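Dropping the structures in below, format is C-alpha cells.
Only the coordinates and a few stated rules stand behind these numbers; no lab work does. Computed from a predicted model, the values in this text were never measured in an experiment. Cβ atoms are built from the backbone, for glycine too; each structure is taken alone.
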Structure I
Amino acid sequence: MLRPRRLSGFALAVVLVSTALVMPLLLTTSHDASYTCRSGSLIEVIHPESQMSADFRREVAFDSGYTCNRTAREQVAIAAGIAALAAVLIGTRGRRRRSFA
C-alpha cells in the first residue's frame, strides 16, 4: 500500500509563495485607466475579447480588445513560469534530500 508523502516545510513555503504570486496574475488583468478589460487574465485567454484588424490598430493606434488579450497572455505566461519554477525548486530539493539519505 502506498503511503502519502509528507509535505516538507520548504515545499509548503514554495507552494504558498508561488500561489500568492500566481493568483493575482490569473484573476486580474493589469491595465491603465484608459480602458477596461472585462475579466481576469485566465478568462481572457480562454475567451478572448473581440479585436479589430491590424489595419485599424495601425491607423487608430489603440484597440482595447487587442490590448486586453495581449496583457492577459503575458500575465498567464508569467504565472506559468512562476509555477514551473516552483515545481523545479520542489523537485530538485526533494531529489537532493533523497540522495543524501
Structure II
Amino acid sequence: METTVFKADKVSVETDYRGMTVTVEGDPKKIVEDMSLDDRLHDLEVRDVIDFLGSTEVLQAMTEEDLSDWMSGAETDPSDMLNAIGEEAVLEWLNSGDIAE
C-alpha cells in the first residue's frame, strides 16, 4: 500500500460494511501536482493524449529521438500511435525540419 499526500480544500470520510470512502474537494490540478507522472497518467491511452493535444502539437514538442524512443517502448503499439497521429502528419513533420531541439 502506498501513501499519497496532496492539497485539498475539504475532505470527508464515510464508512460502511464495505469499507471506507474518502471524498476530496479541491482544485484537481493542485491535488495531482505533487503526484508522480506515472500515477497521474497510468490509465491514459496514447490515442487519448494525441486526440486531446492534437497531432501537430505532439509532434512539434518531440525530437526525433523522443519519437523513436516512444515508438520502440514496450508499452507503445506503433501502429496505434501512427494511426492516431496520421502517417501523413508524421512524414510531413519529418520532412519539415520542424523538430524540437
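One of I, II was used to compute mean projected area of the Cα convex hull in nm², for residues 4-43 alone, and the answer was 3.9. Which one was it?
This figure was derived from I.
Hey, distance in nm of label points 7 Å out along Cα→Cβ at positions 12 and 76 derived from one of I, II reads 4.4; which structure?
So the calculation was done on II.
Which structure, out of I, II, was relative contact order in percent (Cα under 8 Å, 6 or more apart) derived from, given a value of 22?
Computed on structure II.
If you work out mean count of other Cβ atoms within 10 Å over residues 20-27 for I, II, which one comes out largest?
Biggest value here belongs to I.
A value of -13000 was derived for helix-only ellipticity at 222 nm (-39500 (n - 2.57) for each DSSP H run of 4 or more, over all residues; to 500); which structure in I, II was it taken from?
Numbers: I: -23000; II: -13000.
This value belongs to structure II.
The value 138 for volume of the Cα convex hull per residue in Å³ was derived from one model only; which of I, II is it?
Of the options listed, only I reproduces it.
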